[in-house]
Structure P
Amino acid sequence: MASLLAVDLGVRTGLALYGREGRLKWHRSRNFGTIQRLRRGVSAVIGVIPDLEILLLEGGGDLAEIWEREAIRRSLPVVRINAELWRKEFLYPREQRSGAEAKRKADRIARRVILWSGIRKPTSLKDDAAEAILAGLWGVIHMGWLESLPPELRR
């Protein structure tokens with residue numbers, strides 16, 4: 001069973017793991033605190049996912065390179081995107097006018113993805129985890145793991 005790990009890059013990192021059927025398996029937010037601890041922690045994050053097939057990174061720069069190096073070491077393909085890609089697909093332009101509005105809408109959609117996936121509802125959902133969920137949803141659609149956005153998740 002293959003999986004895709006979507007990562008919203010940052011020292012405070014959002015993570016979302018999707019299965020080959022296109023449903024979310026789990027999500028979390030992890031605050032590494034420093035870049036040095038992030039460097040040491042990436043291997044552990046990736047290492048606990050035995051069936052990881054694709055690493056999807058939202059963002060770029062030095063933090064992306066840390067994740068990419070670990071993926072290369074494990075012979076994992078990496079897809080790099082920016083938030084505008086998934087926002088364009090899942091949010092109306094009016095919902096993207098401000099960062100705060102985009103984050104609120106991303107939270108609502110991410111909660112619907114969680115419900116649709118049949119996993120436990122979170123008591124709280126951090127912005128970075130919500131964004132990782134939507135980046136991952138974009139990934140499973142564009143990898144062909146889901147044919148299209150399920151009706152329960154459409155606008």
Structure Q
Amino acid sequence: MQKQYELTKEGLAKLEAELHHFHTVRRAEVAEKIKRAKETGGTDHNADYEEAKNEQAFVEGRIQELENMLKNAVVISHPQKASRVEMGSEVTVVDQDGKTQQFTIVGSAEARPIEGRISNLSPVGQALLGKKAGERVGVKAPGGTLHLRVTQVR
């Protein structure tokens with residue numbers, strides 16, 4: 001059974017754009033690097049050639065990964081007037097120190113914690129799923145339990 005990748009419409013578009021970039025730009029760049037390295041020093045004991053071949057392997061691996069993710073993508077829609085936190089929800093929380101944070105709950109393939117996009121599989125994401133405004137959650141973290149209060153669900 002293939003793993004499904006839960007993506008928002010925006011996340012799907014980003015992965016499609018990345019795949020297009022790898023197909024149209026990165027492959028050509030790497031092919032040119034390989035060609036130049038072969039011309040300047042052959043293929044035996046040529047560090048530039050080896051580096052270019054390693055880069056080619058990375059590019060081809062990423063293309064395969066992206067194609068697999070897109071083939072097995074399940075698009076999640078942003079919930080309309082959701083009262084509880086679910087995939088695609090934008091959630092505002094306040095921690096025990098009074099600091100307010102906003103998160104969007106997304107699938108692991110498009111999680112970017114620095115941008116506030118957290119995975120539904122992360123400890124915070126799991127704790128928030130199903131909660132509604134006013135509810136409190138505790139999340140076990142290496143430094144102790146993090147206490148959050150949900151203030152808004154959109």
Quiz item: Comparing structures P, Q by FRET efficiency 1/(1 + (r/R0)^6) of positions 64 and 144 (r between Cβ atoms, R0 = 41 Å, to 0.05), which one has the largest value?
Solution: P
Quiz prompt | For 43, 18, 12 (semi-axes √(5λ) of the Cα gyration tensor in Å, calculated) the corresponding structure among P, Q | solution = Q
Exercise. Please state which of the structures P, Q yields -14500 when helix-only ellipticity at 222 nm (-39500 (n - 2.57) for each DSSP H run of 4 or more, over all residues; to 500) is computed from it.
Key: P
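Can you tell which of P, Q yields 2.8 when distance in nm of label points 7 Å out along Cα→Cβ at positions 16 and 72 is derived from it?
Answer for the origin of the read-out: P.
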Self-check item: Label whose coordinates, when mean count of other Cβ atoms within 10 Å over residues 56-63 is calculated, return 14.1 (choices P, Q)
Solution: Q
Exercise. Check the numbers for relative contact order in percent (Cα under 8 Å, 6 or more apart) across P, Q and tell me which is largest.
Key: P
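Read-outs: derived from the displayed coordinates by stated rules, not from any lab. What you see is a predicted model, and the numbers here were worked out from it, not measured in a lab. Cβ atoms are built from the backbone, for glycine too; each structure is taken alone.
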